[in-house]
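What follows draws every value from the coordinates through simple rules; no lab data is involved. Remember, predicted model here, so these are calculated numbers, not experimental data. Cβ atoms are built from the backbone, for glycine too; each structure is taken alone.
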Structure P
Amino acid sequence: MPRSSTKTGFLTTGAAIGAAFLAMASSAHAQSVDDRYWLQVQAFWPDIDTTVEVSNTAGTRGTQIDLESDLKLSDRKSLPALFGGARIGDRWTVIGEYYALNRNASTSANRDLTFDDVTFPAGVTIDSEFKTDVYRVAVGYSFVKNDKADLGVVVGLHVTQFTVGLKGQGHVGGAALSTENRKRDALAPLPTVGLYGIYQATPKITLNGRADYLSLKVSDYDGRLVNLQASAAYRVWKNVDIGVMYRYVDYNLGIEKDRWNGEVSYTFKGPALFAQVAF
């Protein structure tokens, strides 16, 4: 999809979300300092960079495939995200988040690509897909809480469901070319720790920041995650905010399982528009 049309779709989606929430009126930690409950809808437009490597148990080393460069998956894509939470007492917070990144393409690579036990020669047409669903739940504690600021720590679980697949004319070992279809998936639940901050700049303007980090080996997974986020929200009505956000995510996961021996990594960064209902 051309970047200009994708950008237009992103802006249209963001405008529609804002209009929908304004119609409902007759706060990711983007809530204001005093909000008890909040639900946020985002229209995110990131720049994406993804690499995947899948080796097999017989010892065939997979190629480190750049999905955007080698297989022409879109490096810009608008995607929705949901974020919500609630305060428990004065200092405890429970939050949840979901977003998905689904892409597919059909192209001929300019080099040989080995995926699992199949080698797809340069020049053959390869149909590819990459799907990601991300779920995050966390509990936060505010060690600073007053009328102007809320600063705290958060401990959570970052759960990612990956699916990657390649289909085309390829060969296994020295066999003749034939249509081969290989797909791998993995579910990776990994813990995270982080910090968040909320600053009530004016009665209507709220500034927010968040940083999450992980570098840990858990069972069959060896993961690293950096998630940085900053936003500004404006309260247009008693319980309705609209705002802008910038988000950076750097994720790398090494996998040592029977069905997937290799790694997957992605970086996406870019702006988002959001609308929020808070009470």
Structure Q
Amino acid sequence: MQRESQMDPIVIDEKNGLVFRSEDELYNHFRNEIESLEKEFKSYRTTDDFTDKELEDLMTNLDLTLDEPDRIWIDQTTFKNIPLYHFHKKFEDNGLVYYYVACAYMEDDSPTFIYIHFGTKSEKLALKFQRGELVYDQMFEIYEPAYIEGDALREGDTLAFGLFSAMMKIRNEKDIPIEKFKDFAGYREETIEEPDEIWKSQNIQEQTLVTFIRDYSDKSDGKELHYIVVTQEENGAGQVHTLLFSFPTNDLTLVDRYRHGENLQAEEVVQESSH
């Protein structure tokens, strides 16, 4: 009688020796990590969240969460020597807003093993699995027209991205479209070198931000136009700054929001270095 062919090996990460002969062998290898994450999930789960049966029905959201996530974090502290990736996606179904989370092992930018995945109505629970460094946000692609060579926003810097996102949420919908930001990029260096105003402040993380503002209304057919450059002072150096992002605006209310902290004279800030 002909012998049955052996099952194909399960390859998680071949270069690191994570190749398994069976699913049992695979799950035994990651058992401690799986149980640790399951324990954490259950500790935060509340009685008014999805039932076990409802969670089973939501499992169809896993593929979409992995293929089209809203955000991905890399977490290098939860497990020793094993980077953990947290995929998140927000869903809305007949007025019900909920979140789907998948914690994965990644190899060559692809999730090859899922430790745990679940849906939850609780944003608070989902936030518990948003930790480490944000390595992907779908807004990266939406904000792409605003990226300018030499700024930290273009490089995906989390501080720059967070501050820019906050600005985009509060700006007037009739302000200059983001698709036209690059048309004004030539104003960036002049705004840094010859600003009308310089403002120095600290954010809640006690990072020092220095904002340069220049009025270009005389170059816009009588319409209001300001160019704003946001930088971060490096380690209290005073004269060395990381260029975070810059943008044009015709919204005076938005300009006023950047007039806070200490009002500096232009000659007090002599040197800036872009990121």
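One of P, Q was used to calculate volume of the Cα convex hull per residue in Å³, for residues 58-105 alone, giving 76; which?
Q
For the read-out distance in nm of label points 7 Å out along Cα→Cβ at positions 50 and 234, a value of 3.5 was computed from one structure; give its label from P, Q. For distance in nm of label points 7 Å out along Cα→Cβ at positions 50 and 234, the value 3.5 is produced by structure P. Among candidates P, Q, the computation of helix-only ellipticity at 222 nm (-39500 (n - 2.57) for each DSSP H run of 4 or more, over all residues; to 500) that gave -3000 used structure P.
Where does the value 1.00 come from, among P, Q, when FRET efficiency 1/(1 + (r/R0)^6) of positions 42 and 210 (r between Cβ atoms, R0 = 30 Å, to 0.05) is the thing being computed? Walk me through the numbers before you get to the answer.
Values: P: 1.00; Q: 0.05.
Clearly, the read-out refers to P.
Source structure of the calculated read-out (Cα extents along the principal axes in Å, 70, 41, 22) within P, Q: P.
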